[in-house]
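K.L.:
Multiple structures follow.
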Structure P
């Protein structure tokens, strides 16, 4: 799985030119929140921020998805976002 993740997913799929990295991050965050995959969310929030997604956009994404993918999925994503943003603030 590590090989597929590093070589295929991040080495090939994320490098395709059809979508900008920022757009890929938004899509990935939507998929993770909508499917309740909060264990994978922190890493992709960090990547999204690095790819130019604003914290306010991630917050709005989570709020919007609460109505489409279920309140529990969105509520599970909120503390993950807060933790990532708090850690970034502390790092400066």
Structure Q
């Protein structure tokens, strides 16, 4: 009988833990999405002001890694908001489409 109670309590604890973990993760994902959207808006505002932007500018502007800066620029290009000039290297820059 006590084993049955322990098993039920353990299963209830696991279920509650999974529920709370999922609920917290959703908040984190929406926070990250908001931050990403804000960063992309800052990038577009920079291009409007300066006429062009490079990967290093994005890194400094929004405080992200090289890979994340590339990802932001690629996403903005796929969204048809930016146009890439150049193929590879330090001479690549982006302008508004």
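K.L.:
Computing helix-only ellipticity at 222 nm (-39500 (n - 2.57) for each DSSP H run of 4 or more, over all residues; to 500) gives -22500 for which of P, Q?
P.N.:
Among P, Q, the structure yielding -22500 for helix-only ellipticity at 222 nm (-39500 (n - 2.57) for each DSSP H run of 4 or more, over all residues; to 500) is P.
K.L.:
Using semi-axes √(5λ) of the Cα gyration tensor in Å as the calculated read-out, with 47, 12, 10 as its value, let me know the right label among P, Q.
P.N.:
Checking each candidate, the match is Q.
K.L.:
Once relative contact order in percent (Cα under 8 Å, 6 or more apart) is calculated for every structure in P, Q, which label goes with the largest value?
P.N.:
Greatest value across P, Q: structure P.
Just so you know, all these numbers are worked out from the coordinates, no wet-lab data involved. Every value quoted in this text rests on a predicted model; they were computed, and no experiment measured them.
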